[in-house]
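Novice: Please find the structures below.
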Structure 1
Amino acid sequence: RLKDWLFEVQERGAGEVLLTSIDRDGTKFGYDLEMLSLARDVLDIPIIASGGAGNFSDFLEVFNIGIDAALAASIFHFGEISPIELKKYLREKGVYVRI
């Protein structure tokens, strides 16, 4: 069903998709890479990953499978890492980010 929905969203003219795993949102267990990989296989438009970020490597994994952007909240709200620390980490790993 997700595959059909993604295809329809793109066909209706969406310029990008914000894809949230509600099951993982706020858990800090990592993004749903299986769901995001399926979306990457179906869509030709940018994808924003959401739901589950818990550490630096979660972001790197998302970018390594070809996702265009990643959203996070809990890890920043609770001060576990800062946005600038994350950006520096990603840049060191070869991911383009604006600092």
Structure 2
Amino acid sequence: MGVNVERISAGDGQNFPKAGDTVDIHYVGTLDNGNKFDSSRDRGQPFQTKIGVGRVIRGWDEGVPQLSLGERAKLIVSPDYGYGPRGFPPGMCMEI
């Protein structure tokens, strides 16, 4: 499956991150059973990372560059693009 992007609200449609760009992202991560496993919103600050360079799961590296500045979306990530067999629990899809 990889990563599927479901758009919630539009961004500016012009500024898209490229590999190596630093992005600030708010996220709520849930498993496909609905259980939340992590949330930047609970911490009160966005998560900052370089995108497209292997610092985050493959689902983020491939999904985030499809989003323009300010866009809100749900990324549905299959286990092979997420945490794979070492996931929590192993092999489960997640939504971010």
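Novice: Of structures 1, 2, which gives 24 when relative contact order in percent (Cα under 8 Å, 6 or more apart) is computed from the coordinates?
Specialist: Here the read-out was taken from 1.
Novice: Now, a different point. If you work out distance in nm of label points 7 Å out along Cα→Cβ at positions 37 and 69 for 1, 2, which one comes out largest?
Specialist: Largest value of distance in nm of label points 7 Å out along Cα→Cβ at positions 37 and 69: 2.
Novice: Can you say which of 1, 2 returns -12000 when helix-only ellipticity at 222 nm (-39500 (n - 2.57) for each DSSP H run of 4 or more, over all residues; to 500) is computed?
Specialist: This figure was derived from 1.
Novice: So distance in nm of label points 7 Å out along Cα→Cβ at positions 61 and 77, computed for just one structure, reads 2.2; which one of 1, 2 is that?
Specialist: Matching structure: 1.
Rule-based calculations on the coordinates, nothing more; no lab input. Treat the numbers as computed from the prediction; the structure is a model and nothing was measured. Cβ atoms are built from the backbone, for glycine too; each structure is taken alone.
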